[in-house]
Structure formats: structure tokens, C-alpha cells
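Down below are the structures I want you to see.
What follows draws every value from the coordinates through simple rules; no lab data is involved. Because the structure is predicted, anything quoted here is derived from the model rather than measured. Cβ atoms are built from the backbone, for glycine too; each structure is taken alone.
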Structure I
Amino acid sequence: MHLRNTLAMLIKLYNGSIGEKQLDLTVKTLQDGGICIVPTDTLYAIVCDIDNHKAAKNLAELKGKKLEKSNFSILCNSLSMASLYIKPLTDRQFAFIKGLQSGGFTFILQAGKLTPKIFQNKRKTIGIRIDQNPAVCSIIDRLGRPLLVTSVARDGEREEIYQNAELIYEYYEDKADIVLDAGPTADVPSTVVDLTDAEEYRIIRQGLGVIDN
């Protein structure tokens, strides 16, 4: 992967909220094809503009994969935004997702027409995250569309990197454009739930989100 000529900016957020100048800079960076690392309801995550093909390709290269082989999810700030990128939900699916108020979930659903085909897997599905982190929600709202999202690369010897923006910055300072530091995040990833069967759900990975049966 071609490394950047300039180092990433480490931007510290006050009480987890993003200021107007910080917001403008981050959104402009994403619109210009940049790669940002942002806090989420679970761990820090790497994101780019869903509509920027070059940025998506760079995001894939950053994870050491080809774009068509990457397993990206779509990060939204509302169910209404998410609904634009998936096939219409059944009443059961809608009620299930609405009933889970925590943002600690990734839902596997049938991809809709607005989801670029290159981001869909062979089953024509896509992972959808509806995040409630105030900083990332502000970014998505200002951008006006979702973000492509992938996890920070695993480092078996430094598991704490997932929730510490300064450690993340050390690792990604020549690979990303902006790292937003909102302090420690949760210490577990999202719970991945397969909802492609309209009648029942299947937990693929247990994480932060808990489903009360």
C-alpha cells in the first residue's frame, strides 16, 4: 500500500462531542476521499465516504484486501437512512431492530439498490450498523449519507488499541487522514445478527449488544 506523504491529524474531542470546525474539517476530508478513524458505540472504526470509490479502494488496501473481497459494513445514524440501502423490511424485522435501542449491533440484511454491488457479498447481503455515538452521528448527518466502516486491524499483542485513540494514531498516522480522539470506547465489538431470514434471527458474533429473549 502506498503510504501518505503527510501524517494524520489527531483531533481531541471535548466530552465526546465534535465542534463545528472539527466537523467541517472531517466531512470535507471524507468528501475529498480521505480515510478517518472515528469513535463508535463499540470500538474505534475506520471509515470513508460510501460514494467515493477511490476512498473505498484505499480502505480495502489499508486492511490488506482487494475491494471486491472486503467485508465492509454501512454505518448509518438512523433506521430511516439504513432503509435506503437495504430491501424493504418485514414488520417482524422492523420491530426487531427498533426494539434494540443500543447501537452495539451489526445487522446482516438483504442489500438494496443504493448499495453499490461491489460492497455486496455473494449472498447479496450487507452489514448495517445504526450508531448512536454523537460525534459519528453528526458526521453522517452533515455528510448526508452513510459511511463505509471496517474495524481497526487486530494486533494480538496490543488488544487495547481498539479503544485508545492515541495508540491507534501511532499505528495509523501514515495511513489515515484524521483520527478523532473521544477517549476510551467500549472494549468489545458489535454483536452481529443475521436477519436475512424474515422469520428468525441468528447471532453470528456475540459482542456489546445483548438481545433479551
Structure II
Amino acid sequence: MSTVRNENGIALVTALLFTLISLGIMMALLTIVIQGTQVSAANKIYKNATEAGYGAVDLVTKDVFPAILSSAFDSTYQETMQNKVGMVLSSTNACLTQKMTTSTSSVNWSSCSTLATTPLPKEAPDLTFTLKAANDPTGFKIFTKIVDTKCGGDTSAGQPCTNSDTSGVDYLDAGGGVTAGSGSVTPQHKPAYFRLEVQSERAVNPSEKAQMSVLYGY
């Protein structure tokens, strides 16, 4: 009986094994690159939608809120905003006014439907409008809704919901903290707090969206 010691073909087997290992490494790297690209694209999409949401919050809190609180939210103002950004008052004017001037309750918000107080911005939103994008003329569609209000003043006693300046001009009195001898400023007292739900989505592709909840003191 003799022992067979034939090593013919061992080089081929070794080469095939190294090839298989190399292919496995290449497939792993390719998978990582593809997943990284997908994550990067998804993050960019979400960031764009989020930035549109931030822009919507600025527009609503610095333009629309002062107009409502100063009784300037009339048909002329609404027509102007309609021409500029396609703003549409989705809920009734009375509902939005109640949300801005009274604390949350079914009695105070009697003009609002049940859907108008849910935390989902697309369910009976207060306002809808469109913000244009640099590389997309269709832009982002915005849905905004006030779902909770806490007034600073006692509205049942005739006090305003907020005694902050309703002109919409964002500054403190005369810069006294910088130039005056007292070294102090006089802040507004009894602000109102609003919980604002916002959803921004690309007009041509609603799946590209972002939703945020904002607590705003005015």
C-alpha cells in the first residue's frame, strides 16, 4: 500500500480561495458605499424639508401672529399673503382668532372643529402655503396648526392673552441696556405661549417631508 502525495492543482485552489475572499471584501465595500450614499441623500432631503419648516415658523410667528393680535388679519392682509406665498386660511378665521387670543379649552375654542386641535398638522390645518425653493419652482407646501395656547393674562377678566408688542417689530425698548445709565431693559410681562405643529413637504413629492413641534412665547 502506497501513500498518494499528488499536489497538482493546489495553486489553482489557492487562487480561487483568494479570489473568493477578494470578491467578498469588494461586495462589502460596495454595500457600505451604496448605503452611505442612500443615507446621505435621505439626510439631504430631510434637511431641505426641515429648513423649509424653519422658514415657515419664522413667517408665521413674525408676520401672521402680529397681524392677528393687532387685528390686522383682515381680507386685505389675507389677499396679500395669498398673492405672495399662496397662503390659504384652512380653518375658519374665528377659530384661528380664538386660538391666538384665548387659552386652550372647548369653551374658548368653540369655533374650532375636533380635527383642528389634533397634533397632526395636515388634519384641518390653520394655514397652508408654499415656500419656493432655489432649484425647484414648485417649492415646499407648508401646513401649520396651533394645538395649544396658554395665555399670560386672565382673558376672563378682560386682560389680553399677551401684553407683548403686537407690531411685529423685533426689538427691545431703545437699547437702554447698552446706552442708558441704568444698565437694564424692561422686558414684556405675561407673554402668551403657543404650541405650533408644522409639516413641510415637497410639493411634487410629499414623501420628502419633515414635521416639527414648536413652543413659541409671544
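Sorting I, II by distance in nm of label points 7 Å out along Cα→Cβ at positions 33 and 161 from high to low puts II first, with the largest value.
Assign the value 21.4, calculated as Kirkwood radius over Cα pairs in Å, to the correct structure from I, II. The partial results should precede the final answer.
Working: I: 17.3; II: 21.4.
Among I, II, the structure yielding 21.4 for Kirkwood radius over Cα pairs in Å is II.
Structures I, II were shown, and FRET efficiency 1/(1 + (r/R0)^6) of positions 17 and 129 (r between Cβ atoms, R0 = 41 Å, to 0.05) at 0.05 was computed from II.
Match the computed value 0.8 of distance in nm of label points 7 Å out along Cα→Cβ at positions 49 and 145 to one of the structures I, II, and report its label.
Details: I: 0.8; II: 1.7.
The structure behind it is I.
Thinking of I, II, which structure, once helix-only ellipticity at 222 nm (-39500 (n - 2.57) for each DSSP H run of 4 or more, over all residues; to 500) is computed, gives back -7000? Corresponding structure: I. When relative contact order in percent (Cα under 8 Å, 6 or more apart) is computed for each of I, II, the one that comes out at 34 is I.
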